[in-house]
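Take a look at these structures.
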Structure P
Amino acid sequence: MTNRPDLFLLNVSYDVTGVHGHVFFRDPPSSELRQVIIRSTDTGNICEPVHGDTRDGWEPFLEETRWLIAITRPDTPGEQS
């Protein structure tokens, strides 16, 4: 894959335990969607392909999801001005 994945749908929520949700990407030039599941644990955020999807080439989608989480994460009380 030479292009960045096309974001199709971002559906995440943030609460006291972290981030939860899923992201859908279109894999250019195909119209087929890939779904990434996001969940938080005690050790950090986990981004993984939806259960049962055995396709190869997930790293660009997982990396893009990590970036989306980073830029949409609400400020912590210490970061607020």
Structure Q
Amino acid sequence: METWRIIAAILLAVVGMFGVLIIMAKVRDRSDSSPTVAVAGLVSFTTLAVLCVLALTVLPGAVTWGMAAVVAVIVSVLALAS
């Protein structure tokens, strides 16, 4: 496995975990329901895990780095907006 794939997947996972936590906090603020927060966390974590597996295995380099950059920008905007 290429080193750039591992680095991109690690970047995606670290930034994505912050995104999962931010999403769960926003859902908690809006709904005040623990099951809803758990479902939102599970869906966002599963999506992140699938993206990391795809980045490690089949996606080309430009798509992998673009996906990592887009997730980093989205998490940055969510963190600044909250």
Structure R
Amino acid sequence: MRAEEEHPDGTLVIDTQRRKLGYVTGHAGPYVQLRPVSGGREWDADPTRVRPATDSERLTAMRERTRALNAASSGGIFR
């Protein structure tokens, strides 16, 4: 199975090598491109080290994203 089929764009995944949550934003060569949940720079991940997020990890991602959006909208600092 190709990485594009296993990890379609928009899927919330865990990069187990970096221990980071991210959304799949594309595929470049042998890599899956991920963007952090709260925004920021994309990074390339080895598709063999990427797995779908669990329900608990999805909840964590939603909380992180909400905090980042609230901080940005209020002019506050994301901590």
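Suppose helix-only ellipticity at 222 nm (-39500 (n - 2.57) for each DSSP H run of 4 or more, over all residues; to 500) works out to -32000; of P, Q, R, which structure was it derived from?
Source structure for this number: Q.
State the single structure among P, Q, R that was used to calculate volume of the Cα convex hull per residue in Å³, giving 70. Matching structure: Q. When distance in nm of label points 7 Å out along Cα→Cβ at positions 21 and 61 is calculated for each of the structures P, Q, R, the largest result comes from Q.
Laboratory data are not the source of any read-out in this text; all were calculated from the coordinates shown. None of these values were measured; they are calculated from a predicted model. Cβ atoms are built from the backbone, for glycine too; each structure is taken alone.
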